[in-house]
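Before anything else, here is the set of structures, which you'll find just below.
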Structure I
Amino acid sequence: MADVAVVDPARVDRKMTFVVELMLEKVRAAEAAAIKKRLREAAEVQQCYNITGDADLLLIITARDVEDYEDISRRLFSADAGVRRYRTSVVMDRVKTSMAIPVTSTATRQAKRKR
């Protein structure tokens with residue numbers, strides 16, 4: 001368990017956010033686990049999802065600037081033989097960021113269905 005604070009990225013010099021799709025080589029489970037462990041432990045990786053579709057992993061990464069992102073990508077995945085390729089998108093505007101999960105009771109859901 002950890003305490004988490006919501007911080008304005010610009011106030012801590014993490015102004016840029018990148019969405020990265022990783023396509024892995026056909027690696028053995030142990031190799032994939034090693035990649036996931038490295039990503040899980042990297043402070044710059046805010047979120048990492050194992051997904052279906054064209055990509056295998058989807059990452060949300062923060063960086064100070066493009067040069068910082070280049071260093072991060074080299075260290076975390078671009079030099080890894082287990083990564084076939086990756087595609088990076090730069091976030092232009094944070095429309096909504098949240099980790100909140102809507103919680104409703106069973107009674108509330110049932111009441112909404114009756115309407």
Structure II
Amino acid sequence: MIESFKKNKVGILLMVCSSIFVCFGQLLWKLSVDGSFFYLVLGFVLYGIGALAMIVAYRFGKVSILQPILSLNYILSIVLAATVLNETITLLKCVGVLIIFAGVLLIAGGDEVEDASV
């Protein structure tokens with residue numbers, strides 16, 4: 001599992017950054033509903049940076065490992081909804097977050113590593 005993380009480290013880090021930028025961009029879109037053009041534009045900029053980070057990440061790892069990492073968007077979205085938008089987080093949502101996180105860890109760490117001894 002550790003070897004898989006090492007092998008795809010740059011791609012994984014870029015995908016995590018992509019998730020962060022995309023989520024904050026979407027949060028700013030939500031906040032722009034009240035008419036803030038600045039939040040709307042900044043949201044598009046952050047979302048675009050996230051998309052570019054995702055595209056670059058594909059150069060540094062396998063799609064089957066990197067793409068599922070974007071599921072971190074769901075986790076970050078719930079955290080931002082609770083902290084910034086004061087939305088209620090239920091126990092069921094917490095369980096869902098733990099399942100998503102476990103899935104991301106299993107997929108990111110499940111890449112086949114070539115055996116150098118063969």
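Derivation of every value follows stated rules applied to the coordinates shown; laboratory data play no part. Predicted model, so just to flag it, every value in this text is computed and none were measured. Cβ atoms are built from the backbone, for glycine too; each structure is taken alone.
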Suppose you compute Cα extents along the principal axes in Å, for residues 53-92 alone for every structure in I, II: which one lands on 38, 20, 8? II
Could you tell me which structure in I, II was used to calculate helix-only ellipticity at 222 nm (-39500 (n - 2.57) for each DSSP H run of 4 or more, over all residues; to 500) as -7500? I
Ranked by FRET efficiency 1/(1 + (r/R0)^6) of positions 45 and 101 (r between Cβ atoms, R0 = 30 Å, to 0.05), which of I, II sits at the highest value? I
Value 1.9 of distance in nm of label points 7 Å out along Cα→Cβ at positions 21 and 77 was derived from the coordinates of, among I, II, structure II
For distance in nm of label points 7 Å out along Cα→Cβ at positions 5 and 61, the calculated result is 2.6, so let me know which of I, II that is. I
Among the shown structures I, II, from which was the value 55, 39, 29 of Cα extents along the principal axes in Å calculated? I
Out of I, II, choose the structure whose coordinates give mean count of other Cβ atoms within 10 Å over residues 13-20 equal to 20.9 when calculated. II
